[in-house]
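Multiple structures are listed underneath, in structure tokens.
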Structure I
Amino acid sequence: MALVQRDPAAAFERASSFALQGGGFPARHCAASALVRLRRHGEAAQRLEGLAQDVGRTRPTLGAEILAQAATSWQAADQPERAAGVIEAGLRLDQFNVDLRFERALLHAEAKRWVEAADDLTVIIQRLPRRLDVLVLRATAYRNASLGELAEQDIATALRLEPGNPEALVERAWQRYARGDLAGARQDFVAAAARQPDGPAGDMARRALEEIERR
């Protein structure tokens, strides 16, 4: 797998050759992982689905893990319908798989099914109560579902776990903005932009500040 990170094209060729020689699961999974690194997401997803089908009969937990990877690849290939089908198949193998629940929550959020997204994220938090990205996403879901108090509780927890986390600061800024606290929102957006000058949270914070200043 180290070669996958360093030279995915070479890793794909080597793993494919090994698979033809009877390399089995490790070779097939390595080849699919190399395709992900090469951004050939649709091909990777198809291979991962086939691999999961083979191992899922006897090792359902492993099958669910591989289907979670396939769902991520279908999302990257901009095929959310395929991702949704894979997620449901994976959850039939392991209903508590965290990665599948998170992927389904993302699909719900993209479709603005905020309550459903929060429900999936709650299952994850029950098992991983300190997972910051899940807390922040659930806060976003609660806020958009008009459950402001629950949203504030999640962000307070997230910022206790990691004070100054830029994603959490952006979410708290939107919460403050929704309450009409423009000064507080501006303060959080400025802090998020400073903490992550080149990342997505920082970009979102700067765009939000520009919007606030225009109003």
Structure II
Amino acid sequence: MNVIFLGPPGAGKGTQAVRVCERLGIPQISTGDILRRAMKEGTPTGLAAKRYIDAGALVPDEVVIDIVRERLAMDDCKGGYLLDGFPRTVQQAEALAGFADIDAVIDIEVSDEKLTERLSGRRVCLACGGTYHVSRLNGNVCEKCGGELIQRNDDKPETVLSRLKVYHEQTAPLIEWYSARGLLRTVDGAQPMDDCFAAILKALGV
């Protein structure tokens, strides 16, 4: 099964993607991961991406699309895959449709209000990377290793609102695009994690 995950930052896409991939026995394909892998391996598209990143510029669509095309051609994708973080725009979706047959698109839906509360309340341990939410914290110390907990810049309320604005402008149009093609399945991402996972499996028919 070839699956795409959509959803705003903080919707839990990454967490659910890991669980779905384990259940279905398919690779999780994140554009960040494959960019890093292509650069490390020195593939032509990886070297092209590195030139932009080293210059502090965004990697253009055509390079990202080539890297995704390369990744989907690998043997471990023959039995299916889950795309997490791609496509981000309708233009990328149109390009993807030229070389990949997608079976289902899962949109993990969470309100902006809930996402802002979820993300701005997140704290990360400087020492071990453990994550917590202020609503479940006793003090400001990591329960696993005793390290200091901080709020990442990405999780500050003003940054969260900016990230959501970019999502609504660039990525949300994909919801309508995939819906028009009969591929979209919407799941409530505000429910407890296990319930959300069960809803995704049901939407996929597995």
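Of note:
- Value 9, calculated as relative contact order in percent (Cα under 8 Å, 6 or more apart), assigned to which of I, II: I
- When Rg and Dmax of the Cα atoms in Å, for residues 58-169 alone is computed across structures I, II, the figure 14.4, 45 traces back to I.
- Value 1.9, calculated as distance in nm of label points 7 Å out along Cα→Cβ at positions 90 and 154, assigned to which of I, II: I
- For 4.6 (distance in nm of label points 7 Å out along Cα→Cβ at positions 74 and 186, calculated) the corresponding structure among I, II: I
- Among I, II, structure where FRET efficiency 1/(1 + (r/R0)^6) of positions 10 and 82 (r between Cβ atoms, R0 = 25 Å, to 0.05) as derived comes to 0.85: II
- Source structure of the calculated read-out (Cα Rg over 2.2 N^0.38 Å, 1.19) within I, II: I.
- Structure with the greatest value (metric distance in nm of label points 7 Å out along Cα→Cβ at positions 50 and 178, set I, II): I
- Structures I, II, by FRET efficiency 1/(1 + (r/R0)^6) of positions 66 and 138 (r between Cβ atoms, R0 = 25 Å, to 0.05): label with the highest value: I
- Each of I, II could give helix-only ellipticity at 222 nm (-39500 (n - 2.57) for each DSSP H run of 4 or more, over all residues; to 500), but the derived value -26000 comes from I.
- Structures I, II, by distance in nm of label points 7 Å out along Cα→Cβ at positions 34 and 194: label with the highest value: I
Just so you know, all these numbers are worked out from the coordinates, no wet-lab data involved. None of these values were measured; they are calculated from a predicted model. Cβ atoms are built from the backbone, for glycine too; each structure is taken alone.
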